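Q: Several structures are given next for inspection.
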Structure P
Amino acid sequence: MIYSIREKGEGFENFFRRFKQRIISSKNIDRLKERRFRVPKISKNQLRKRAVKHSEILAKKDYMIRTGKISPEELYK
């Protein structure tokens, strides 16, 4: 967090210029811009968990189709 206090007798323009310089020198905006579109990498463990869950769901759907609880047309509506 950047704090700036307006000095006695200082104009708003000078205060604002000083504040902007502190923001630029702190490099907070640069870090935010870099992080804005960054997509976090999915770990191998998360990929494995996702694959297991996906296969469980497919197996459950296949079982429901084979037992006649759901018709294939209802499944893909």
Structure Q
Amino acid sequence: MFASIALTLLLAGLVCAGLLISLAGGAVALARVHIGVHFSLDMVGAVSVSCLTYALLAPLSARAGDAFMSLLISLYRRM
């Protein structure tokens, strides 16, 4: 989750915030590896999946993001 947020911020031009989130994510990843919850390749895989997902969804969001968000808001208001 940290990787996708950091990548979004970095590519949006918010470099300082993106680097700060990356640093926090790195600390969390190291802590998880240190206490034995994950292997180090798990963390590399998570970053890879985040980058791939961003690369696939960013063009879709640029084309239909506003329409999709309007649909979600209208569905939410009906609840």
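Q: The value 8.9 for mean count of other Cβ atoms within 10 Å over residues 2-9 was derived from one model only; which of P, Q is it?
A: P
Q: Of structures P, Q, which gives 2.9 when distance in nm of label points 7 Å out along Cα→Cβ at positions 10 and 34 is computed from the coordinates?
A: P
Q: While we're here: Work out the source of -21500 here, i.e. which of P, Q gives that when helix-only ellipticity at 222 nm (-39500 (n - 2.57) for each DSSP H run of 4 or more, over all residues; to 500) is computed.
A: P
Q: Right, here's the next one. Using the calculated result 9.4 for mean count of other Cβ atoms within 10 Å over residues 42-49, pick out the matching structure from P, Q.
A: Traced to structure P.
Q: 5.0 is what came out when distance in nm of label points 7 Å out along Cα→Cβ at positions 18 and 50 was calculated for one structure; which of P, Q is it?
A: Answer by label: P.
Q: Hey, percent of Cα pairs over 19 Å apart derived from one of P, Q reads 51; which structure?
A: Matching structure: Q.
A short reminder: the numbers here are calculations on the coordinates, not readings from a lab. Worth saying up front: this structure is predicted, and the values here are computed from it rather than measured. Cβ atoms are built from the backbone, for glycine too; each structure is taken alone.
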